[in-house]
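Below you'll find the structures, each written out as structure tokens.
None of the figures in this text is laboratory data; all of them are computed from the coordinates on show. Here the structure is a predicted model, which is why all the values come from computation and not from measurement. Cβ atoms are built from the backbone, for glycine too; each structure is taken alone.
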Structure I
Amino acid sequence: MNVSNPPSVALISEFPPPAAGMTVLAEEFYERLKKINYPIIKIRTNPDLGKYSWLNNIRVVRSVVKWMIFFVDCFKIKNTDIIHIFSSSGLNFFLFTIPPIILANLFSKRIIINYHGGAAYDFFSKHQKILAFAMKRINKLVVPSGYLKSVFDEFGYDSMVISNIANVKRFTYRKRIKLEPVVLSVRNLTSVYNIQCAVRAFHILKTKYPHAKMYIAGDGPEMNNIQDLISELKLTDVELLGNISNDQVPVYFNLADIFINTSNIDNMPGSILEAFSSGLPVVSTNVGGIPYMVKHNESGLLADPNDHGTLGKYLIQMVEYPEKSLNMSEAGYSYVLGLKWSKIKNDWLHLYNEL
């Protein structure tokens, strides 16, 4: 879609580093629009402290200073037409969604909340007044999945679905005719993503296949607990990679033969799209928006949250039934090919122009 004299956009989000979840989506979205010379600017919710980086060692002071830098940056919206906020639940909504909405209203700007995050129902059930406050002051609510649309429908708010970008070209699609028991997890190490469950499931696979290997990419507050569990289970061949660079992410997707996701709450995880793009069969919990992406027994295998026994059994099945695993990975690849940037770009440009 070609738009003469397009409206300018301020994209408000967390951006890498760290290279995870919403930060990668925001960076990818920004860079793709810049490539077509679209008038878009970044406003970081996680600004770099630069020469004051020593403040990163003082938790409360660091948070206050970063928020103040963010808020001052928000005044850049005076020079743009549309405010596009990558939003999620929890403290993020109060600190990084509500303030720019208030400023944008003061400057009479058009506002889009682009909501990401699987905890929407629980969060907004407890904070319906703040949701109503936001909804009265914005022009459009956009979500990346049918699951989140159904959540906001339940609260009485209409939303538009525009899928997340699937950057298929970053990854090498590889058919795995014979699967090796090499498992990959790519999520932040927080309780929500329950990586300990993934480790326990891998332990079951390891019992059947002693040469099995696992890569865990990501960092976070659960790192020590995960290390303790690995020691407790006397597991070998589990490699904790920490945060890895964007360039290294496709490397590990290519090294692995099975992808595991064990989140307790989720929406439309980009890591599953990356697994599909790489030809990895997916074993996951069936929470939030994941069943909208992964069809059980068609494009992956789904278990209840925190059910490491079933997840471990599914890992074994992936290895033992390679033809079925290949069929599922091909179905996943077909799904991700439908999330092309050309369509998603046109959806966004049309919305910007409409506003």
Structure II
Amino acid sequence: MSHAFKYGVAPVRDIRVFSDRDERTGKTTVRAIEVGGEAMTPTGRFWRSFFSRFGISDNVFKYFDHEEVFQRVSERVGEQPVRYCVERDPTGRLKLLAVSNPDRPFAHPAELKEVIRTSGGQDVKYHEGIVVSTHAPPSGERSIQIGGDEFNRRFVLETPVDGYGNPRIYLSMLRLVCLNGMIGYAPAFRSEIRTGNAVIYSIARALETYDNGEGYAALQQRFQSAQSSWASLNEVQGLYKLLVRQQSRGHLDSDVLDKLYRVAGNPCELYGLANLESLSVKRQRVLPARCRVYDMLNFASELATHHAQPVAARALQAYVGTTVSDEYDMEGTAEKMTDFNDFFATRGADGRKGI
């Protein structure tokens, strides 16, 4: 990790908010927050942790401006302090991460890095207060054949280093042909580590002992079913809307929607529609796209693993996890098995190009 972290303790009254108000729309935007004499950019984790800490929601800003909210909170809690975490990126930019209870233990980045290293963790990534690492189960990788593809068992550890939230483990499968990591970001495939007062020790123990044979078997069964289920227009449209949101925020390449339609087909062209919204969701659930659910999962995981920025990658893996954990719209409708493309968004290692 090339980021540096600073931790401090301060009462709410020492937190200053600098905001700008758009006179035309009346909307207020927070420009910076000052804590400990330094101005920094607030992140989503700061706001979520602040709301959680003091039992409020972002709806309060519809009726009161930010300065008044912070003032009223400080009047209620008095001198009660909060611990805050500041991230300094390689360019020197400061980001305000989560606030938390000063008495609550947390995973210090240096100690966490050493635990991940000694446990053989791979593909370590960091984004806004969360360290993500990939691990093989203690029982071994155990290669799994699903249709024509080979997978290795993995699990992903997400650890907050800003004091907000507990570490979590998600089941994962590594598709060997293209090294796509499919992560089950859904409650069905998630385990939370209760750390108590010994955070690093608890994480180390989890990495040494965690295994979930039933979870991997369930994940394998869902992938097998995805290979024999046509993707519905509703499922394609769900991924399309996700890509549009992430593309508009600059987290994905500009041609990603064209790539999706090369995989699934353009729904409007397939069914001669001027606007897909003219079809009800119920109708979209029973109309097949040009691909199977398994193709959609591979496409989303390829984007998340190789082409997306961290925010978009997390959203794409969440799409994969949610889709796999639910029943597919057209479950079991494609009885004849087929070979599936290795790559969809890039040229493969053997020179072949995706759809």
Re FRET efficiency 1/(1 + (r/R0)^6) of positions 23 and 223 (r between Cβ atoms, R0 = 41 Å, to 0.05): value 0.15 computed from one entry in I, II; matching entry is structure II
One of I, II was used to calculate helix-only ellipticity at 222 nm (-39500 (n - 2.57) for each DSSP H run of 4 or more, over all residues; to 500), yielding -12500; that structure is I
Source structure (of I, II) for Cα extents along the principal axes in Å, computed value 67, 55, 35: II
Name the one structure among I, II that relative contact order in percent (Cα under 8 Å, 6 or more apart) of 17 was derived from. I
Matching task: 18.9 is the computed value of mean count of other Cβ atoms within 10 Å over residues 95-102. Pick the structure from I, II. I
Structure from which 4.2 was derived, distance in nm of label points 7 Å out along Cα→Cβ at positions 79 and 127, options I, II: II
